[in-house]
Structure 1
């Protein structure tokens, strides 16, 4: 697997052009970004806190780096180490951004901020107060929807990053299948998965979740509580990835049985495969999230098992999940029931999906899921994983 995939400056320019066009149409002079919106503009800089992108052509992005990072290091070192951002300044609050806004002569203009309403980061109350107090003539407006809309459809370069992240999880699943055995603790299995992702080129902040027990469930709290518990023969384990490559996520789920699977679990996983096929048959540019969830619920009924509100059919990218922007939203005839935080929207080519359907036993809590990630295309979809959707068995 190729392990040196990078985003180019052409990708940076594409993003800036798309954002600037939207902002200028609303007479916004600049935008302040934080969190994953800031990452989207910088491609990730150590210690980054805030960024300012002016909408005027020919101006550059200014990134504010936590002052601790430049106490004993010239900003030029970081400027020379990458080609996305060259105007780097030290700070911990709004002060250097306010200075930059005044340099640009925008203190009486319209300043866009990215709030928290769409789940892609937000400014603190203290930052906002400082901005409003020191720039009283400025009009401060929320433009979170612009960043959310632009980020929704992934470019070919972004898809390559996300595909690499998913292939890294494939390696972790293979490693766990090879070495995980009854008697090992949950922490030992997680360590094997994380080490495998690192060895395959994954980011050091990749995370790996492992939930296991005689009654299969997928839950972050149970994964945490299981770190000290030892696997028993007859347990079913659920592996969930937030593998990362260049801070782009790979995300899906894999089931593994420790010893011969119970008849119930074999039947349920066959149902998971049936459901996933039914959902994927619907995936194409122009359908809606409601159509996918309807297909999921109908297929669940076909199996004789129950659907789950946590259907595990959602989008992601830099964030997991990462819901589409308002430009893609449409009304829903069922008032948003079982659609999750993203609501109803139209699928478009370039959306990334984790399609890993969840199935729940009729007369118990047993919950199985499994799948991989895809990118929506004009013709349908393309798989971003080399892994087969199958129930793995550890016979050791």
Structure 2
């Protein structure tokens, strides 16, 4: 069932649409002109809007534009007379979902309504999924160091500046990369992540830049690389300190010229990507050891963000505990755990060598093993690996 707004200055059309749509179990509001229609639109949430094009006081195109200014997610179906087909086509170009020609074909009406509702449902599902993804990559904390990181993200995200994120393993460097992308003008484009440490050195070039069929023994078909996949969006090169020198040279060219070439091809391919890189290594030391190109470092490090270790911001542990309690319990479909103050005190005493990644794992373990509440004694008992000898 959908909530539908019908805007039409012909009473017979309004009543016919209301009767048909209510028979299909939809909830229907009626407006006799564009002005009253916009008033209802401002006061209610609608799944679909049907709007006549030719009306007194305010025509349907103007109504459509004002609705689009508020939200371009709501499907607007325009109702057009014989002489208004060109105007209807113009409405489609301006964002209308479809148009119905008078006299109305009721079968066409129901099919168009069904399609519009499918779009509305898909938009809602996508919005919910994006919220879940955003929650997953939320940076939680109010300590001075993490607030500084958040402020830096807000300042640099709208720019095209390349970013190098440093910090120990498990501190959440990938969260910073996701936040920069989500708050940038590229947020509707792809976010492509490459773990440089997980790809064998002989395959990293193919992974990043793609390859042509037959370019090497196992290249049975053409492959599109990560840089091409990220076109129009962001590529996140995680653990870039582990990248081979040969691949570094190709990445440097891609940054300098905004073009890449697939393995086995001399053809240049233009790419438009923002590069964010991360490493847990000391790049200065890697440069001294000739393991990392200094010129690439300077290309990548227009902006430097260092993510603090968890033990450098233990005041965030209560907020992190609450965050992961909600996140993990939601994932498992179980009730929230009560976490006592004594548990928070014990969590603050731990040396978190694995940082946020380790902290999340410990919270998950406590939530699984403690069915109702988590106490300080539980933290002492379960925060560390459980020995089978005990």
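A short reminder: the numbers here are calculations on the coordinates, not readings from a lab. All figures in this text were calculated on a predicted structure; none of them were measured in a lab. Cβ atoms are built from the backbone, for glycine too; each structure is taken alone.
A few points about this structure:
- Which of 1, 2 leads on Kirkwood radius over Cα pairs in Å, largest value: 2
- Read-out mean count of other Cβ atoms within 10 Å over residues 268-275, computed value 21.2, structure in 1, 2: 1
- Source structure (of 1, 2) for helix-only ellipticity at 222 nm (-39500 (n - 2.57) for each DSSP H run of 4 or more, over all residues; to 500), computed value -11000: 1
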